[in-house]
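Each structure below appears as structure tokens.
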Structure 1
Amino acid sequence: MPNDLVARRASFAAALVSEWTKLRTLPSAVWSLAALAACVLGIAVFVGATESLQPDDTVLGGSLTGATLGLLVGAAFGVLVMSREYVSGTIRATLAACPRRHTVLAAKAVVTASSMFVVALVACFLAYQLGTFMLSGDGYAPGRPMPALLGVAACFSVTGVLGLAVGTVLRHSAGAITTMIAVLLLPSLLGPLLGDWQQWVAGASPLAALQKLAQSSDAAPDVAGSLAGWPSLWLVCGYAVVALLGAGALLQGRDA
């Protein structure tokens, strides 16, 4: 095969187009993103209709209550971006079309992160608008939506990339999704048991970062750690990058 043809097939742009085509034409991917948005918006409507906020909560925090469930859906989506290819066997065709495995993983990460960011940002913005409309005049502080909504959407993106890394390492959907649920929930559960390490352990969860950025009353220091929202998000970004690099090294060194 001519070298220029191999180069075109292995280019990042070609891999990006391929992964985007898979995403928008695969019903399970579309439905996963739709479920993410439905969790955020549906629970925002419920909270607004029942006015079931804590007295010290904000409209922003209450409106984004469903983002917690949405983040679990987003984690599963990130896992499935890779693991479904191993289950169906299409990973062999993907790697044959683009032999540079790091390029494939990078393209999947970009598509996963960007699609989740857009869907989460739109859903969270609409949820806040719904909350503002339904809860106005009830005495709740409005919260500061910007740049908090950008941080919340970024938290979804990072969680999706982390799920992609775990799915690449484990290659088994159920096991990888279970691992991601543990990553999201266990730091908040174990943090209070670890003394001075609590702020790092509890704050290292994407869920803790999301709750802090959303200014939710659920983000108490004894549950979500004492790190602020943005430092928590940067901490999560750091270990997501490490996980993705590790997944890339493992993908490069083993058979499909």
Structure 2
Amino acid sequence: MEPLVKVEGLTKRYPRMHLPGSQEVVRALDSVSFSILPGTTFAVVGESGSGKTSLALCLACLERPTSGRIWLNGHEVTRLEEPELRAIRPWVQMVFQDPVSSLNPRWRVQEILTEPLAIQGRFARKECMDRAATLLERVGLSADLASRRAQELSGGQRQRLAIARALVLEPKLLILDEALSALDCSVQAHIANLLMELQISLGLTYLFITHDLAMAAHMADEIAIMHDGGIAEHGAAERVLRLPHHETTKALVAAVPRLNPNRFLPLER
């Protein structure tokens, strides 16, 4: 099976802005390489500042890498110009940590869902409305909410709406950037289960970015541990958790009391 996403030697550096005229740079990503197979979940786990969000922005074609290459669905996107990138961006959609700040609170639910379709100009108004109603049902929201404003919804409802909006353009890759961390534990479980159900029914591929190793263990087929802009360790989820090699991975495993690596089948050494 060919990978949906292939990243090779991805490097991203930013100028250190607080020193005027300085040539100093911040190394956000340092020669990162990995692949994601279609229909799987690839989790990226790391502490704040490890490079997770810079990786997401580069994959979503919202930031240009300093060097390295990215392939999406067989197309190399790192060298595309802006008009070509506009055609590629619908392939990758993001769900962010805070649904309050990622949704316009004054807009009605129906407007939030139909706006991406209107921008793309791909469907007539009636079809846009029908697609919005179908997506509301898919993410477990009542059609009665279509006329409500985003600010009137609960945190869990807003995140379901954010997922529906991300799905409206039928993306090939969904980037979940700390998409569960701002939710209560009980709501987290419901949204995690929804994401897994959607993955099965729609054949979705996820890049799941989190600092929560236990949730990564629950969601992911493969886990990459990021540290200081690079991948410290990477492999099948059960192997990374049961046989961690890097000190960063060992520290993350030790710091999560609810994580029980022994729930996985014994591995051949």
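What follows draws every value from the coordinates through simple rules; no lab data is involved. Computed from a predicted model, the values in this text were never measured in an experiment. Cβ atoms are built from the backbone, for glycine too; each structure is taken alone.
Where is FRET efficiency 1/(1 + (r/R0)^6) of positions 80 and 136 (r between Cβ atoms, R0 = 35 Å, to 0.05) largest, in which of 1, 2?
Values: 1: 0.35; 2: 0.55.
When FRET efficiency 1/(1 + (r/R0)^6) of positions 80 and 136 (r between Cβ atoms, R0 = 35 Å, to 0.05) is computed for each of 1, 2, structure 2 gives the biggest number.
Tell me which structure, out of 1, 2, gives -10500 once helix-only ellipticity at 222 nm (-39500 (n - 2.57) for each DSSP H run of 4 or more, over all residues; to 500) is calculated. Let's see the in-between values first.
Values: 1: -25500; 2: -10500.
Clearly, the read-out refers to 2.
The value 1.00 for FRET efficiency 1/(1 + (r/R0)^6) of positions 104 and 248 (r between Cβ atoms, R0 = 41 Å, to 0.05) was derived from one model only; which of 1, 2 is it? Can you show the working numbers first?
Numbers: 1: 1.00; 2: 0.60.
Among 1, 2, the structure yielding 1.00 for FRET efficiency 1/(1 + (r/R0)^6) of positions 104 and 248 (r between Cβ atoms, R0 = 41 Å, to 0.05) is 1.
Kindly point out which one of 1, 2 the value 19.3, 69 was derived from, the read-out being Rg and Dmax of the Cα atoms in Å.
Answer by label: 1.
From which structure (1, 2) was distance in nm of label points 7 Å out along Cα→Cβ at positions 56 and 72 calculated, if the value obtained is 2.6? Working shown, then result.
Working: 1: 2.6; 2: 1.5.
Label of the originating structure: 1.
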